[in-house]
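Q: Listed after this line are the structures, all set down as structure tokens.
All of the numbers you see were taken from the coordinates with simple rules; none came from a lab. Owing to the predicted nature of the structure, the values given are computational and were not obtained by experimental measurement. Cβ atoms are built from the backbone, for glycine too; each structure is taken alone.
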Structure 1
Amino acid sequence: MNDNFQTAYVLHVRHYRETSGLVDFMTHDSGRLSLLAKGYKRQGKSAKSFLQPFRKLSITWRGRGELKTLAAAEELAGPVNLEGQSLISGLYINELITRLLQPMDPHPELFELYEQTISLLSNPLNLESVLRLFERNVLDVMGYGLQLTANSDGEEIEEDVDYCYVVDQGAVKSNKVLQNGIMLKGKTLLSLNASDMMDPEVLKESKNLMRYVLSHHVGNKPLKTRDLFRYY
């Protein structure tokens, strides 16, 4: 049994066999964990709501095999209440972390980034900015950071110049798409670097850039939560 309780957030819950559930956690010290919650389906409504996304818990587990069992969980704070697009945005972040982060790969910085971001999602006026900056930051934490201030030749990015961003090269000066890259203005790269996401065109190009880059890291299987945005 893991003797030390760890701070964790619930990312996702799915049914497992007849009475149990599999709970994906994002923990501060151990990274992403999938733990078996025995008897989950037999629990009452109030008990089930305890193991729901965006709940901050203190957890411990037991077991030596690949699938470990949730031994105890205590709620540390009330849930972050997200609705509509804010909720979909939160579920998207949860799915993205699940796809990017390998099990038992500790990233305390990512845990803190996640906690800050879901708190910011409660303001629906800034969702696009919050999501783009989270995507930028999570790529940095995972070691996949974008080159936003210099082009592929090492020259400073120029605001009014057209670039083609290619994952393995960075920003290439060009007025056409190269090697399945994506076109954008230098202003978008500089604004993203400065966390200045007020310009609608910057937001649009940043979204296309992030979708393009993330697809190289999460694989060909589409993120399910992206489809949900179509209904809001």
Structure 2
Amino acid sequence: MIITLIGGTGDIGEGLALRWAHDTTHEIRIGSRDPEKGIDSAKKYELELSNRGKKQTVLGGGNHEMTVGADIIVLSVPPYYIVDTIKSITDAISPGSILVSPAVGLKRDDNGNFYSSPPPSSRSVTEYAANASPDGVPLIGAFHTLPAHRLSDLDAPLNFDTLVVGDDADAKQIVIQISNEINGLRAVDAGALANSAEIEGITPVLINISKSNKDMDELGVEIK
């Protein structure tokens, strides 16, 4: 399977790329608006994997180029750029491809507390992205509550769950399957896209808890 991380040079994109490249045999691609940045990041990830004894090729380039032929396209970009990003790669998306959105809209108040801030036209970033997806291309929400720094540290165990939402049952199961292939990550079916607002709302809560408790850094979700 070909997994492309659009915006794969950023925090969540880097973590997912490294974990999939380390734990699976899927072809991993890194996309960026700047093709050279995508290439450089791919080389950096390859070197980190090689230093751990994992010989895995990671391809890098522009977003459009890296989308062609991809089975899974993770939109690891800031939430307010996600619609423009989808539009920029639409003609490169293959039939049968699946879009995945891990984005969460966040704002901070005057007291430094974070809160969920979806686009004005939608209840969640996930639904905002789904409304912009090409006809026939399902969008699945996942990875919203994973701590990015821990995700990108291959020495750190995860032991987290990720809540997966979507209206296309087959596409959702594929995303659940590839998520479960990451060591220490368990994907949980959290129902329809309509549930994405509540799930995205968990992220600022985790950040606020982490900020208020020095011994609770890099929190995630674990369902028991």
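Q: Using mean count of other Cβ atoms within 10 Å over residues 20-27, single out the structure from 1, 2 with the greatest value.
A: Across 1, 2, mean count of other Cβ atoms within 10 Å over residues 20-27 peaks for 1.
Q: Let me ask something additional. Matching task: 1.16 is the computed value of Cα Rg over 2.2 N^0.38 Å, for residues 140-179 alone. Pick the structure from 1, 2.
A: 1
Q: Here Rg/Rh (Cα atoms, Kirkwood Rh) was calculated and came to 0.94; which of the structures 1, 2 was it taken from?
A: It was calculated from structure 2.
Q: Here FRET efficiency 1/(1 + (r/R0)^6) of positions 28 and 172 (r between Cβ atoms, R0 = 35 Å, to 0.05) has been calculated and equals 0.35, so which of 1, 2 was it run on?
A: For FRET efficiency 1/(1 + (r/R0)^6) of positions 28 and 172 (r between Cβ atoms, R0 = 35 Å, to 0.05), the value 0.35 is produced by structure 1.
Q: I've got another one for you. For the read-out FRET efficiency 1/(1 + (r/R0)^6) of positions 92 and 108 (r between Cβ atoms, R0 = 25 Å, to 0.05), a value of 0.65 was computed from one structure; give its label from 1, 2.
A: Computing FRET efficiency 1/(1 + (r/R0)^6) of positions 92 and 108 (r between Cβ atoms, R0 = 25 Å, to 0.05) on every structure in 1, 2 gives 0.65 only for 1.
Q: Quick one: mean count of other Cβ atoms within 10 Å over residues 132-139 came out at 20.6 when computed from one of 1, 2, so which one is it?
A: This figure was derived from 1.
Q: Another one. Could you tell me which structure in 1, 2 was used to calculate mean count of other Cβ atoms within 10 Å over residues 52-59 as 13.6?
A: Among 1, 2, the structure yielding 13.6 for mean count of other Cβ atoms within 10 Å over residues 52-59 is 2.
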